[in-house]
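Input: structures, listed below.
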Structure P
Amino acid sequence: MATALRSHKQPITINQTFSRFSSVGLIFVLALTIAGPFAQTLQQPSRSQAARVLEIGMVVSDMDRAIDFYSQVLSFEKVSDVEVYGSEVEHLEGLFGVRMRVVRMQLGEEILELKEYLTPQGRPIPVDSRSNDRWFQHIAIITSDMDAAYRVLREHKVRHASTAPQLLPAYIKNAAGIRAFYFRDPDNHFLEILQFPNDKGDSKWHVASSKLFLGIDHTAIVIGDTDASVKFYRDALGMHIAGESENYGPEQEHLNNVFGARLRITALRGAAGPGIELLEYLAPRDGRPMPADSRTDDLWAWETTVSETDAACTQNALRPARADFVSSGIVTLPNSNLGFAQGFLVRDPDGHLVGITQP
């Protein structure tokens, strides 16, 4: 069942929160064990069509600064700018006293939603975050010219996360020829620019264009167990597996900036919208879990918004797995400022936020 509305907590320092990772990790593992494998509990909900990924969202500390970065550096365009508050928003976000500014930015056909919590204000992303920590999430922005895109990022003095753009080698068959680079935005969120070779990626990424940045191909999340995550996103949410790969070697290590990185990658797609890429680190296995006290206003709280034909059906499919519901239930909003009529927030097996919405 849904959790009760959470009251506002006193601010917790980064050091207080992240110094408890070893004990948090144990609690997190025990919670998953008690809940039981998703494979044993989830059932495929009936629906007339598969889920659609509507947009990817992130929390920012300074909205005007974020708008400038995404528009001036990466060519996103602002399409809406609203402030929302009230009891319905509080029940949706699982936080008391919420007032937030929500800005939707568009690149190509895809939407990035930026949220600044005016009240309450959450914690920043830890400065020592790594690509294998389980609060890791990014969006992959497609570029028509990797070299030119990298020059633009250098001109704007963005922070590197990769050592340099990487060309994935031929021995990784399903990723061979892909060029990619990780970097960070002003709030320390990981981002990726990516260029597909001619034999990979959606056909729309190969249409001739004068634009340097084309759109969002997918969001990637670090997970602990691919099978559990597939059951969540495929069996409960109605997505399908679009591709799989096992990536390793010096190029992958320098892309993720994790020595010895070996990843099991599973690409999931809905009926439309960006994909969701599951990143399970087979090595190293020392990535830290999502903090157990994570809230929706924390800056590491990315959100993947999925549109379902029947939110109640999806909620029922998630209940047997004892999913962690953030909202107090299915919330009906008084207006369409957030782009949907009904919805709720839930966490996946690793704590990543997923918004389930119904038009």
Structure Q
Amino acid sequence: MDLAAAGALFAPSGAYLDTASVGLPPGPAHAELQQEIERWRTGRARAPHYDAFVGRAREAFARITHVPVDRVAVGSQVSPMAGLIAASLPAGAVVLCARGDFTSVLFPFLAQADRGVRVRLVDLEHVVEAAADGPALVAVSAVQSATGALCDLDGLAAAAAAGGALTFVDATQACGWLPLDAGRFDAVACGGYKWLLGPRGTAFLTVGPELLERLRPQNAGWYAGEDPWTSIYDAPLRLARSARRLDVSPAWLSWVGAAAALELLEAIGIEAIRAHDVALADGLRERLGLAPQRSAICALDVAPGTAQRLAEAGVQASMRDGRLRVSFHLYNGAEDVERALSALDG
């Protein structure tokens, strides 16, 4: 599918430049979700029916991130996934993180301080260098939420391997526009409600074989069973052999929207989406006299009240960490850049 056809599948009100907060559903996802809500409303919904949607989403995410599907676990949020990895660390382990990163990456590891786990914070540009110093784990966002700055993922993978460190990457602000080979890292987590255009309540975790053996499935329930529908009652423990042993029971309707949205992104192609999103963001930066960042997120120093002024002009953006954050995706075009510039100039 080409980008023009894809853009026609969305119905934003005004210039929606806030995907870094919440992505908008494409038409096919919205239609499937409405159909399933009606099925639920009329008493025709059956729990096993939703397994197909979870399976479609899991498979599409695996293809987008270039990992086998048996390495993908599903959940509802990123922070419990980070917490699972944090709890697996040995007492006294050192975790390397980026200063200013999103707290869903930081808090699960900081919360292990009573076990002697120490979090070392460095500026993002020094993460790769510090990864070679032998931390037990490097935990970092692929794209910084507040600024749109990109982590050097190639450098991180190489440095961590050389230093013997495990890697945990939060790709919530990356997957959906930034091509990512999740297989280069021990774990990659991603919330599904931003660039993946799904409803909130969907998240993915890819886990490499070595790390999977070390993780204790402390949130295991019936859905983590080898066969979930024969794992509903009684002992013994009978978990899936794959990363599905880390699954938590899905929020059913959320996965209806997620499946269709992911399949659309896959049909368009992540490389094409990156070119589109980055061209708009860097085009805005260029018009403002700023250097390109090669990111779909652009953070701007603005005067107080700017976000409100943009909202009044029909431009939706957010304030984050004292700056105006604008972000671009499939439903945006050059006209949105012009509208934002006009409001900023005003």
Self-check item: For P(r) over Cα pairs in 10 Å bins from 0, in percent, for residues 111-182 alone computed as 14, 35, 37, 12, 3, the structure of P, Q it came from
Solution: P
Self-check item: Which entry (P, Q) yields the derived value 0.20 for FRET efficiency 1/(1 + (r/R0)^6) of positions 87 and 239 (r between Cβ atoms, R0 = 25 Å, to 0.05)
Solution: P
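Thinking of P, Q, which structure, once mean count of other Cβ atoms within 10 Å over residues 175-182 is computed, gives back 20.6?
Answer for the origin of the read-out: P.
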Exercise. Given a value of -11500 for helix-only ellipticity at 222 nm (-39500 (n - 2.57) for each DSSP H run of 4 or more, over all residues; to 500), point me to the structure among P, Q it was derived from.
Key: Q
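Which one of P, Q has distance in nm of label points 7 Å out along Cα→Cβ at positions 287 and 319, as calculated from the coordinates, equal to 2.3? Before the final figure, lay out each step's value.
Values: P: 3.2; Q: 2.3.
Comparing all candidates, it corresponds to Q.
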Quiz item: Any idea which of P, Q comes out highest on FRET efficiency 1/(1 + (r/R0)^6) of positions 119 and 151 (r between Cβ atoms, R0 = 25 Å, to 0.05)?
Solution: Q
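Taking FRET efficiency 1/(1 + (r/R0)^6) of positions 55 and 231 (r between Cβ atoms, R0 = 25 Å, to 0.05) from the coordinates of each of P, Q, which one would give 0.90?
Details: P: 0.60; Q: 0.90.
Of the options listed, only Q reproduces it.
Out of P, Q, which structure matches 16.5 when mean projected area of the Cα convex hull in nm² is calculated?
Comparing all candidates, it corresponds to P.
Computed from the coordinates by the stated procedures, all read-outs in this text should not be read as laboratory data. Since this is a predicted model, take the numbers as computed values, not measurements. Cβ atoms are built from the backbone, for glycine too; each structure is taken alone.
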